[in-house]
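Peer 1: What follows is a set of structures for review.
FYI, it's all coordinate maths here, none of it is from the lab. As the structure is a computational prediction, the values presented were derived from the model and not from experiment.
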Structure P
Amino acid sequence: MITIRTVSATDFTAPLSQEAYLAEMAAIQSAAVESAEMGAKTAAFWKMENLSAAFLKNSTPGQSLNDPRMPVEIRPISHCGMGIAAVEVSGFQANRLAQIIDGFSNPEYRLFAYEGAGAMMSLYQPDWFGFVARCFSLLGILPMASLSKPDDLAFLQAFDPEIQRLIAHGYGRMLYFKNHNIAAAISAARRSRAYRFDACVQGIAFAYSMVNNGDLHRVFRAGRNRLHAEAGRAFCDGLTYAIEFWEWMAPGFISSFKPMDAFERALLKAARDGVAASRERGPLLPFALERAGAAALKSI
């Protein structure tokens, strides 16, 4: 799980210069573009998320992600990773978290950081998963920061509705890892009444896509099978955005994928249209579909 890997990572324990950070991120992204393997492209996300978290935690004055030299392809994932670390640095204090994110972000991509905050809220829930993780931490198997999670509703109410949606997406992303299957994760999302259910389900689908990157036809089949079930549209939105996220970071992915049926073609078209609209406008929307992309889903 990338969130646990990030908060417990010891790979990067010394400050990186701005130049070294940018060079390492660019090298990871370049290798992902050159590789035809979906596993390599997905692992690149994890590496860049981890590196960006470490960059914030070990940052020195004057460093930030608001650097015009940073390629647009890596701006979304860099802010996701920074957001996870920002929670650790802020100790879940909402005002302090916002200050860290605002002070370290590129303003056009700052909202991506809050998705990572939602993943951390899910990770530190007092459930069986969190209990096991804390036990592993006490045993030195899985180092985790000692954080006291705030009340869910109180934490969410400190932010505007769009940030609450992003936090719910990250919360849902972690729910997939904490449950045995899609149905169990969606049931858990339904029980988490503090968080937007549709955003949680989208996060579940996004995580499902990333984990099962080696067989995207299977991923799409899951979406087709759920399309008319509970929250089926939100689940398909999550699959579509996962495609957009891959395409944004590694341009050319969509054109290299061969759809098997009309459903797959519709998802790919939605993602292709969404990325094109984002590139024309500027930044990628944070875990939301462009209208041009969303319109393509109506054909399903």
Structure Q
Amino acid sequence: MQSAFKPLLLSFTICLFSLALPAQIFDKTKGKNVQKLYNQPVHVYTYGKGAYHERLAAAFNTYWKVTAFELHDYSKGLQPMPSGSSVFMPAVVGLTVRDHATSMNHPFYVFGESTASGSVYGNGIVTAFPINGFHYELDVTADSLFNRSLLRVPYIVQTMNEMLTHLKTNGSDDGYFKMVDARSSRISKKTMLIPAELLKEWDVNPNTTALMKANLDAGKKSMKPIMAAVMEESAISYSGKYKIMSTADIIKLEQSAEAENYTLFLPAINDKKYMMVFDLKTRELLYYETTSMGMKIKSKDFDKLNKAMGL
């Protein structure tokens, strides 16, 4: 399986449809311009001045060390910039499997090389981080499609900064996931938080329609609701301590002295199932596992986590 990013459509709301296969959570090009991207400020796409902007700005100020950065409000559209600039932005990409484009598109946060129009340059995408695209973290009916990925933002920023630092230093992602595995033992010593939003049913029809048709407007039309959740509470077979908590309460707990006692279970249903656990205090990725089977988190996915933790 190979990956190649080719832009198809750029919307007014900073959403790019392109062709690609993210082979894993991080995808990198081996092009000659990659090292150049590390030596210039990255243009960070934000939207408006609300809670999403504030959390994104705070995350970059705290966790982004690999390059300088500049925040840009693209609520009124993209701004031209020198071709080859570095960008950090949410994007929707399509899949190419064995050189054949598929019909489904998927949302990711990406770091890569821009075109002169300010859009991400597909072949220059260096890293890609998934979100729950069919459920609540993408909202094709809203002006700002990614505002509901609020909780995930600092974990994306911290992890992508860490991965890019690894790539910059080593020239490849070899060894990165061994480093993640080496710190996964911290999970069993803490209480794992599970966002209540993962258990809530969401109308997945608008997002699914827009992603399948590569057309945002298609998802804004009146249609029959199709309700689905990322997982059922009965599927939680984690053998360690855990709590189900709302996003709002998790964000409050992040800022408290108690944060060091918790991890955060934050999976993504995207082009595949991504099982991810983070340290609530440091935002570090502690566990990463993927499977291409199924579009719902099930007990067997937790069983793999239990086995990895020795529980």
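Peer 1: For structures P, Q, which has the highest computed value of volume of the Cα convex hull per residue in Å³, for residues 231-286 alone? Before the final figure, lay out the partial values.
Peer 2: Details: P: 74; Q: 102.
Ranking P, Q on volume of the Cα convex hull per residue in Å³, for residues 231-286 alone, first place is Q.
Peer 1: I've got another one for you. With helix-only ellipticity at 222 nm (-39500 (n - 2.57) for each DSSP H run of 4 or more, over all residues; to 500) coming out at -6500, pick the structure among P, Q it was computed from.
Peer 2: Value -6500 for helix-only ellipticity at 222 nm (-39500 (n - 2.57) for each DSSP H run of 4 or more, over all residues; to 500) corresponds to Q out of P, Q.
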